[in-house]
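A.B. asks: Presented below are the structures under discussion, each in the form of structure tokens.
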Structure I
Amino acid sequence: MKGKVWKYGDNVNTDVIFPGKYTYSPLTPEEMAQHALEDLDPEFARQVRPGDIIVAGRNFGCGSSREQAAICLKAAGVQAIIARSFARIFFRNAINQGLPVFVQEEVVAGLNQGDEVDLELEKGELVAGGKRWLLPPLPLMVLKIIKAGGLIPYTRQKLADSREDEKKRT
């Protein structure tokens, strides 16, 4: 999928990704996406397009365990986040939402805001400006969760498959 780069620095916390003032409002993922990064980059929610990626520094997603941070970015169309490092809870929340996350310092150093990119998730390859980077391979289980659209859809499908197998055995 092709997109463009949104580049941010270190310690982008969950309160900046999805402002805390909306945390207790009953919002759909699409409504959450309208507030993504609004305090850090007011243009992001209006200009992000499906296929865009976020490239960031160290400790992306630090702060609270707020799931809305990953939900709003995925709903906004972000296809992946590549950072120097992630906060552990955000990393897991992103995978749970089906949002691929990669630690790859060379990509962070080599890409700039607005660069056009082509990400091939299956190959683990990112191309931009004539350069090609290999991303760390995703574990098979993580890839399955991402392909299913997140942990809940993956679990539902596995449960449905299990029930179907049980019917076949009886």
Structure II
Amino acid sequence: MTKTTKIVLTGAESTGKSTLSEKLAQHYKGLWMPELARDYVNNINHHYTYSDIENIARQQIELEKQLKDENRMVFFDTWLIITKVWFDFVYGMHPQWLHDAIGRSDVDLFLLCDIDLPWTPDPLRENGGENRIKLHEIYQAELSRYGFEYEIVRGDGSMRFRRTIEIIDCKFNRS
């Protein structure tokens, strides 16, 4: 590898993105970029606003800019696609600059986590049930719309992890 290889885990709530991205970073001795939105929303004293989501997206972009000299795999637990979908789903619109930033992306691979894992509620999760199904379809449509290379990962924890390693090893000719 001669450059930063960016791999993004995306998908609906409670699909194993955090656990999987961290395990993959450990497996490949790469860098793990945890989800920014969760910490941000946990640390504000109000219900999030449109402006808060903009701040999250700007922080995501700034963090990614700092990675240009990394010579290893970087695993993102969520990314700008989730932030754009969040804008659209909650507010029915998103800033044009976010759309432009996504379009300029140099992410090497997206891993779309399927909704075949049970939804586990927590204080920040808002979209189980039918919304979870709808959001999964929206994430897949967004990835396709931008022309991003992606793979859907399915199965329980260990199966999902093994399958994801197979996808990454095949894509990046690792053995």
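A short reminder: the numbers here are calculations on the coordinates, not readings from a lab. Source: prediction; values computed, not measured. Cβ atoms are built from the backbone, for glycine too; each structure is taken alone.
A.B. asks: Using relative contact order in percent (Cα under 8 Å, 6 or more apart), single out the structure from I, II with the greatest value.
C.D. replies: II
A.B. asks: A value of -15500 was derived for helix-only ellipticity at 222 nm (-39500 (n - 2.57) for each DSSP H run of 4 or more, over all residues; to 500); which structure in I, II was it taken from?
C.D. replies: It traces back to II.
A.B. asks: Where is Rg/Rh (Cα atoms, Kirkwood Rh), for residues 101-156 alone largest, in which of I, II?
C.D. replies: Largest one: structure I.
A.B. asks: Taking 1.4 as the value of distance in nm of label points 7 Å out along Cα→Cβ at positions 85 and 117 derived from one of the structures shown (I, II), identify that structure.
C.D. replies: II
A.B. asks: Of the structures labelled I, II, which one yields 13.2 when Kirkwood radius over Cα pairs in Å, for residues 5-68 alone is computed from its coordinates?
C.D. replies: Traced to structure II.
A.B. asks: When mean count of other Cβ atoms within 10 Å over residues 21-28 is calculated for each of the structures I, II, which structure yields the highest value?
C.D. replies: Comparing I, II by mean count of other Cβ atoms within 10 Å over residues 21-28, the maximum is at II.
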